[in-house]
Structure I
Amino acid sequence: MRCPFCAHLEDRVVDSRETQDGQVTRRRRECLGCGRRFTTYERVEETLPAVVKKDGRREAYDRQKVVEGLRVACQKRPVAEERIQSVATEVERKLQETGEREVRSSLIGELVMERLRELDPVAFVRFASVYRAFRDVGEFTAEVEGLKGKR
């Protein structure tokens, strides 16, 4: 690992710890050139499929878009940031499990709604109202009634 202070290529690992979810290893390193310490994070490189948008465009999966959508839906709701990140991770895991190189954006939206339905009904309705773009109040009401029936 190249030292960020002196660019020396040799170091020793002073401490290693896994994060709570076990997805990342934090390593504290000491440069053998200048003696300064720095931290690195190690994670398995995960390949996520490309996203095919409604208009046919393809773009790389962007976790931040999912997280921001969740944050907006959960705004002023009793949902911790930790849970939002967890939902985003669950969605990513499901996308990886498909084994596909490309997935439609609608699949991502459905996976998010599935998790939000369990997490917070109000956040689910907020997300669904934007994502599904209801044409009229009747469609919206039917969705809310369906939510009531699943309680």
Structure II
Amino acid sequence: MRELTTKFGTLYIEEPSDLRPDDDRYVIEDSKHRWFDYFTAESVEESWGDYENFYNELKEKFVTFEKPDDILDYLGIDAYTISKNWEDLLEDMYELGDYFWDEKTQTYYTKAENGQRTTITEEFILNNEYVNVIGEWYILVCD
């Protein structure tokens, strides 16, 4: 994996030696090494000629981005929420009324199902495949 540094966090991208024999894409991972996006090997060859040109262009481009929105725009990724506070993602992750704040315990919970409620923590949110992190920024990606 190679680093793609930005002013607000680091992403990682696979190198040719990282590709599995049956895979034809370079995966970009977020700051927590979770799947974020990809480029096909074919598109890299067609647009950049080779991996080194591709990586160097991304590296130069990403360092100029001022905010996560710039990366999302460049990659063509839509997001519901972008915030430094993971709690800001809850409104777009859950229907109104499907989660609540318990003042007594100072904790978020999902709505009780069969008498069981789930504690919503940062770790719980990060288990959602649509949540990514770049530096201090949490991103809830659209389908």
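Just so you know, all these numbers are worked out from the coordinates, no wet-lab data involved. Not measured: the values here are computed from a predicted model. Cβ atoms are built from the backbone, for glycine too; each structure is taken alone.
Work out which structure the value -14500 belongs to, where helix-only ellipticity at 222 nm (-39500 (n - 2.57) for each DSSP H run of 4 or more, over all residues; to 500) was derived from one of I, II. Kindly include the intermediate steps, with their values, before the conclusion.
Numbers: I: -14500; II: -6500.
Structure I accounts for this read-out.
Taking relative contact order in percent (Cα under 8 Å, 6 or more apart) as the criterion, which structure among I, II has the greatest value?
II
Taking distance in nm of label points 7 Å out along Cα→Cβ at positions 78 and 102 as the criterion, which structure among I, II has the greatest value?
On the way: I: 4.4; II: 3.6.
Biggest value here belongs to I.
One of I, II was used to compute volume of the Cα convex hull per residue in Å³, and the result was 158. Which label is that? Could the numbers behind the result be given before it?
Values: I: 158; II: 128.
Going label by label, the one that fits is I.
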